[in-house]
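S.K.: Structures incoming, each one as structure tokens.
Quick note: the coordinates plus some simple rules give every number you see, no bench work behind them. Bear in mind that the values here come from a model prediction, so they are computed numbers and not experimental data. Cβ atoms are built from the backbone, for glycine too; each structure is taken alone.
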Structure P
Amino acid sequence: MAVSDLDEKRPSSINQTVPLHSIIVALVAFLTVVDLFAAQALLPSLIALYDTTPAAMGVAVNACTLGMAAGGMTVALYGQRVSRRIGVTACLACLTLPTLGLALAPNLAVFAMLRVVQGLFMSAAFGLTLAHIGESSPRDTLPTAFAAYITGNVASNLGGRLLAAAAVDHASVASSFIVFAGLNLFGAILAAIVIRGSASMPASSRINQAARLAPVLKSPQLRAAFGIGFVILFVFIGVFTYINIVLVRPPLGLGMMQLGFVYFVFLPAIFTTPIAGVVARKIGTRAAIAAGLGIALIGLPFLAASHISYVAFGMVLVGIGTFFAQAIVTGYASRIAGDNAAAATGVYLASYFSGGLAGAAVLGQIFDRVGWNGCLSAIGLALALAIGLTAKLTDAHDLKASS
């Protein structure tokens, strides 16, 4: 089905076939969030560079999630007033500035501040793109479109970490941030070219966005989705930030380039995430999200092993499970919100990225004080809580919205 065949009630998007459209959507996602997790691969080098502790550097590296939470709420409140094309393009263009600044950050405080600014621009671009997808795709292809965007997110985890590790191994920490600034600029150019038919809402159809937030926050289904989103990034940040320290320490003792190659563990998720929407339609939203979270939970014991093959297998399972669940719950929140999709997306992103900041801060303290096994125990409890929240989601409502 061609994107040009979309329902007349929805603005036209990229005039390509669906597979090519999905590839472009994934590429935009890749270029939007490539900075987000790539810095985690630099954690051992950054700890040495700034002469600090794993917990302090973990919070600084993931401080971008604070900006991303703020950016999510900004989209929730004002997203309907912003042209999707202009907004995404401007955010990605502005993102190049703090990314370049990280190459020159003189101390940990400045580094953390620049990461917050990065997060603000990344999240705004992320949220506006998700809103654009929700507005410009027909109902029956929404799960596929959202899954394509999250697949680009998965790919950015692998590609970004590999690029970061290669840059620091062959040049310096500063060079890696210069590379990412170039990718941000390319993302801005691509967004300006491919995002079409996405003007802001006419003034006559706008209402106070605070009023849009009320039904979003009152919905038990959406509150559960926001809670699941919080846990997903809490878990992901906790695992894939502090495991970098575990991997370079004895008994594993990996070098920086070896550390980069370990992140091929994200490769399977690139293939499993696109089918998340199909699986959700077949077995239901609740079962599909619970399955993804359960896969991540199964992977945790492997992360405590002393052999790299077992640890890598555990990382594969956590990556597959969290991205699979994220792809479904992101689309679910947007679909059941109806006309309040932008507000729901913004609140979801605020909750999601707040979970990331909590994961960096709380699990960092546990890592410093108790150790890696203590982190894994806390992560397991969080996943169990998220699985419990899936019971509050309503498959029937989801299916009605997608019909």
Structure Q
Amino acid sequence: MGEPSGAPPRGEDTSAPTPESTIRIESIRVDSDHGTLRGCDEPSGWRFSDRACPEPEWTPASRVPVSHTLGEKVRLELTLDAAAAPGPVTLTGEGPGGIQFRQTIPISPGTSSITLVSENPLARKIDDLSFDVRWSASESVSIAPAVTSLPMLVTLGPPRSTPIAPYKEDGATPRRVAKAVEWAKRANSLDPHAIVECFLRRFPYYALLPSPDVPAEYDHPRYFNDVGGAWPMVDYVAASGECQAIVRLVRGMLAQIGAPGEARMLVVWADPDQGGGEKPLVADWEKDPRAGLSKTMQVGEKRFAAALVDGPVVEGKTYPPSHTRLPDGKVSPGLNRYEACLEFSHGGMTRYYCGGVGVLSSRHDILKVFWGLVWVEFLPDEGFRVEKVVRRYRGEAPPEDRPQRHPIRSFLRRFARGLP
């Protein structure tokens, strides 16, 4: 005769299985992070926000980015909830790059908090990690969830969260730090000078004409705006920007990765009345954003302006307006007030990183960014005429540049002496 329907087979243990004790992870706070990130509620834009990112960084419903110094151990505070009291439990966590947590802890019914410190530090490299930790515990105890994950941006040091006015490129946000980390990784070096140069190489030239490819709200190529300052430039690298915008972005990126060293944004120019334009004049752009060449002269009915020209010019010749794109694809000589550079000092070495130009070793070398210092007269609907070349900093004189071919020189000598 068969067994009753639904009865277990003979010889099988019919007692109900004993359920494992379950410890639930309610939240994780990263105690060893920098705590300087702002604007986690604005992940899609480049604008800085004063609102601090929330804590704890991990819950079943949220994943908040953190920044952490490379080569340091990770310290976590876990909030746990246990339905029963399984007694002492050895909790183990295995993270990326061989990071391990292991600690024996007493567990009581209800909610409790514990602090875990990794047995080994993070690798000594700038990185963008998905900090995934796989959790396990002693026999007969399960951990839920078995894996926790949150974004971790590994930097040289704490990102600077206090932005420098007026465009606030230095304020730390998750998107900014992530982009700075992405670019810094390409340097394959922890030397801050190598990282600065790597940043600068992304912009082999500067731009002085607006690009139709860049939204008007960003004010290309100046990037004077309140929606991220120079930061939107990383989305339009091919369009570049003014030298000062490039330097602002590079300085901001250094702030995001917590690079050691002193970074100052300088503007450098020359004045025809100071050593004939030989002496470099320098100002700190943060303290004096209006600094630069602004010399003019009135002679009779004519008004002349001094300018730093970036291409060869000839006295007496008229050129299209500064940086006009010509039919043959070339660009007319550009007139400038200054060259913006990042003066960066670290490890006993100071270098000048000039936007769209390169790396220089002295302030005097910065003047060689320009072809020369000139006096020009602006002509309505024509552009400008070069009245006098005060000083050449590089390159040969154009073949047409011969004193005898330009009687205007005698005129200039007269007004230089104040004669009518």
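S.K.: Given 1.3 as the derived value for distance in nm of label points 7 Å out along Cα→Cβ at positions 243 and 291, which of the supplied structures P, Q does it correspond to?
M.R.: Considering all the candidates, the number was obtained from Q.
S.K.: For FRET efficiency 1/(1 + (r/R0)^6) of positions 227 and 371 (r between Cβ atoms, R0 = 30 Å, to 0.05), which of the structures P, Q scores highest?
M.R.: Numbers: P: 0.65; Q: 0.25.
Result for FRET efficiency 1/(1 + (r/R0)^6) of positions 227 and 371 (r between Cβ atoms, R0 = 30 Å, to 0.05) over P, Q: largest is P.
S.K.: If distance in nm of label points 7 Å out along Cα→Cβ at positions 27 and 363 is computed to be 3.2, which of P, Q is the source? Show your work: numbers first, answer last.
M.R.: Values: P: 3.2; Q: 5.2.
Comparing all candidates, it corresponds to P.
S.K.: If relative contact order in percent (Cα under 8 Å, 6 or more apart) is calculated from each of P, Q, which structure is the one that comes out at 26?
M.R.: Details: P: 26; Q: 12.
Only structure P yields this read-out.
S.K.: When you work out percent of Cα pairs over 29 Å apart for each of the structures P, Q, which one comes out largest? Could the numbers behind the result be given before it?
M.R.: Values: P: 37; Q: 59.
Evaluating percent of Cα pairs over 29 Å apart on every structure, the highest lands on Q.
S.K.: With helix-only ellipticity at 222 nm (-39500 (n - 2.57) for each DSSP H run of 4 or more, over all residues; to 500) coming out at -26000, pick the structure among P, Q it was computed from.
M.R.: Details: P: -26000; Q: -3500.
Source structure: P.
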